[in-house]
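Below, each structure is written out as structure tokens.
We did not get these values from a lab; they are worked out from the coordinates using the rules stated. Since we're looking at a predicted model, the values are computed, not measured. Cβ atoms are built from the backbone, for glycine too; each structure is taken alone.
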Structure 1
Amino acid sequence: MPPRVRARAAVSAWLAAGLSALALAGPISSQPYPSRPIQIYVSFPPGSGIDATARIVGEKLRERLGQPVIVENRLGAGAVLGATHVARAAADGYSIAVAGTTELAVAINTKRHLGYDPRRDFAPLAMLVDVPQWIVTGAQAEARTLSDLVAAARRQPGGLTFASYGQGSLSHLGQALFKAAAAIELLHVPYKTGPQAHADLIGARVTVLWDSVAAALPHVRAGKLRALAVTAARRLPNLPDTPTVAESGFPGFEVSGWAAAVAPAGTPREIADRLSAELNSIVNMQEVRARLFTAGLYAQGASAEATRATILSYIGKFADAVRVSGFQPE
């Protein structure tokens, strides 16, 4: 075959191959969402409230979307690795983070090199659950109410102690906001684990702890700890006799833990809207609400816009908390 003829034949073959590839790619790119498994990333370990939320909601999301939904725990680095991965993932609706107050509001204020900015790197989808918090003391402590605690702290400035789950944690910064609101001084004693903090609180080696309701409730029910106040805006339905901090003399005080679903920024609007609608429908199912409640979680549900507003509001709250606590971002 003459060289010119061979060259034309090669070009024709190349074009034919290219057209065939395009023909194959067309149906793939136009496939309806979702057409493959969805990954939910969690920065906390199995058994945690955030993990339980992801698994309960993920199970229903699988049923509704007809695709596998896989929960992956990415641990370490101050409980932000799951959110970090999603911030950098493809914005195609196949990577979602179920993330809490730590990843979406606290860490941006406590870490100098976080690796993502929750204000710009995520597309909020839905507020899933409230993770209620409260202030507890040992059952043998003199303070029977939050007002008692405040009065005792004012009589002996710096003489009482508060435990937390570490510098820059929600329990540290939440307590710092309360100290500022009450104009009291308490000595901070950080712990690495809940059991350590609970043991010292029960043994009266520390005075008070800001904790999740789920973590401390067994000790309260056993009579080893006493709940002084919940930190949410309203009393909890299963703890109607425990007042809020606001009701205890500090109007307007509200700091909650929560978990939201977010996708990478730039996720196509139609995909984000569908995920938002599905997730809100799921957390409003009676079965799901009951399962979450058993895990110590309160189903919420909120639009993407309302979820973004909550995230931004809490970023501001914890900016104030870092300032009043004197914590130095790492």
Structure 2
Amino acid sequence: MFRRLLLGWFAQSQRKLPWRGATDPYHILVSEIMLQQTRVAVVQERYTKFIAQFPSAERLARAKEATVLAAWSGLGYYRRARALQGAAKEIVRRGSFPRTVPDLMELPGVGRYTASAVASIAFGEPVAVVDGNVKRVIGRLVNRKTKLAEANTEKQYWETASQLLDRQSPGDFNQAMMELGALVCLPAQPLCHACPVAALCGARGPTARAERPARRKADLHYVLARRNGSILLRQRNRQSSLMAGMWELPEIAASKERKLPLLQLRHSITTTDYTVFVHDEKKTKRQGDRWVPLRSVDRLPLTGLTRKIIRGLGNE
């Protein structure tokens, strides 16, 4: 009954997303990699453009890394873009797209969840998926007082998800489980009145929200140097652990002697909330810096913050 109720609800209530209904395993892989640690609303905006620019694994494999990073700009966690291109190169080298979870997990950047999602949605392999949304659904369904919830182990979540799986429609079932967690079985205030399987749930009603560690606060200062329709950009160290090789405005030290900033905005990266100040000043060009015409700035892999700054200045 659980499977029938869930799939019936999904058929009627699923969100219309640009990757929904896709059958090309490459397109499904792109969507799943993009959705890692990124909100659906952000991915919706970028997925269609990315697929239009790189419609196949062959096209992505042949592209320059800088072009791929530029297309990924704004999605964050740029190692995913590099891994996705590495996966495309491996697919081309093999001459065919891997169809099973073990073979998919051999691709760069593809773990058990992503491999299971692609295998079930693209190829109908009867394997379950487990992400944060699915864990929440399972935890409530079997009741938090059970051994599963107390142990909270990955192995038990995967085992339970496999037992629940509709083996005739694994792709739709997996998407339905994730959709239920995203739209109805919410973290603190689940919408039990709208849940298609509420009658089968062992833990209905509000639950305590897990406490999150306090976010850090910090300031960042950048200079916007302009010349003949171009701006000065600086490339981050290629060995940097964060946004390696990406381009940004030159960062400068804070100073009370500066005039009011040209622009002030807020930006969050991982666990830190930044207040960003952009100063309209002249800046000496260092070795490796580049004057980039504003009309072609999108061709470079910009950091998400730099793209936000340029957009805030009305230059995009």
**OP:** Can you spot which of 1, 2 the value 26.4 was calculated from, given it is mean count of other Cβ atoms within 10 Å over residues 124-131?
**Re:** 1
Original post:
To which of 1, 2 does the computed value 17 (relative contact order in percent (Cα under 8 Å, 6 or more apart)) belong?
Top reply: 2
**OP:** Using FRET efficiency 1/(1 + (r/R0)^6) of positions 68 and 300 (r between Cβ atoms, R0 = 25 Å, to 0.05) as the calculated read-out, with 1.00 as its value, let me know the right label among 1, 2.
**Re:** 2
Subject >> At a computed 33, 30, 17 (Cα extents along the principal axes in Å, for residues 220-275 alone), which of 1, 2 >> reply: 2
Subject >> Ranking 1, 2 by Cα Rg over 2.2 N^0.38 Å, the structure that comes out highest >> reply: 1
Subject >> Which of 1, 2 yields 5.1 [distance in nm of label points 7 Å out along Cα→Cβ at positions 140 and 252, calculated] >> reply: 2
